[in-house]
Structure I
């Protein structure tokens, strides 16, 4: 999508308001619903981060499938499973872990619907994995915002207070990477980039940007941001 400089530079207040507007739309659904996302028709369960209202899921799905190819991928926080679906269809061997029980079920439903052999686990970050499980790539479309506030299970998809979960994601990743494996992060220029860089440095990494795209947070929304895929390289 082409850059639109009349929309894509927003202040923190507009970003916060726009984010909560989109999450409010997600929260209104109390029954499963169907949505077309890219090349897939998927089911979305209530209380699951929905690509119907956020553009990042499809962007990261299309970009990550090209990066991962036919190698092994661990995705943290799959939500509806759309990123896992794209990567598995492209030939990747995918394992997906989500702390939200509804998202865990949602990814299972969509993987089974499409006949894709995705291993779906319920739990926090790496907790459901055995010590022997290692991957060529680990990816998380992380909650961009580190606001220090109480959040619901749904809002955990958008807010990670003080980046506590992100710190653990980066710190513990080496235990589950194959030799030469890559730790990746889906993020935004509206995230606290300086904090992400500090977390990387604290764990012996520096950030390399693999891909970026300017997009509205929701199709047709006036609030835009830049989505980014970072790779954590040895400093």
Structure II
């Protein structure tokens, strides 16, 4: 990214939300979200219309997976909305091929370069984790090669572990669940990312049992950690 590009704001307001493919929830967010409150909206499982469209609020620019319109492509489960107040010349899309579950952008500021990845991770496999690992490995020079390079990785990871869930909720920590979470933890360690949300803070109320859990998370490079509220 050229150093002569307009710089992004020094304060970035991010909303992360899983809409669970609900038309009602998507329309409510569509009508209520405002660029006066948010610069970036990271959406997992948006509602896709019968025509294959994903409604984007006024005053926001949609970032969708590059493979979205390919023949037989799976349903899109991750999109990002970028405020129109952010100059389009100050950020760019980083295309991740081979998945409709992850989108990424990179911004420039006085802090250096900031890459933001928004992800939906399937409950039943970890293919998305391999896509992110391979993308960062191939593009490390562009993403994580300088002292002033920063990374935020947020989304619905559908993984449970005592590291972030309630220790007393044993139902979440079956051997298969811990094995799957271990793959995510290994990748986070390789990238030297820290968990930004407080441990035990729930992000989901189960529709049937009404119990709380933490499938959604927010990770960042160490230099970003103390800057987050």
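No value in this document is a laboratory result; all are computed from the given coordinates. Here the structure is a predicted model, which is why all the values come from computation and not from measurement. Cβ atoms are built from the backbone, for glycine too; each structure is taken alone.
Could you figure out which one of I, II the value 15 for relative contact order in percent (Cα under 8 Å, 6 or more apart) was computed from? Source structure: II.
Upon calculation of helix-only ellipticity at 222 nm (-39500 (n - 2.57) for each DSSP H run of 4 or more, over all residues; to 500) from the atomic coordinates, which of the structures I, II produces -6000? It was calculated from structure II. I, II: which one has Kirkwood radius over Cα pairs in Å, for residues 63-182 alone, as calculated, at 16.0? The structure behind it is II. The maximum of distance in nm of label points 7 Å out along Cα→Cβ at positions 23 and 55 over structures I, II, that is, the highest value, falls on I. With respect to distance in nm of label points 7 Å out along Cα→Cβ at positions 39 and 111, the largest value across structures I, II is given by I.
With respect to mean projected area of the Cα convex hull in nm², for residues 79-150 alone, the largest value across structures I, II is given by I. The greatest value of Cα Rg over 2.2 N^0.38 Å among structures I, II is that of II. Could you tell me which structure in I, II was used to calculate distance in nm of label points 7 Å out along Cα→Cβ at positions 87 and 159 as 3.8? The read-out was computed on structure II.
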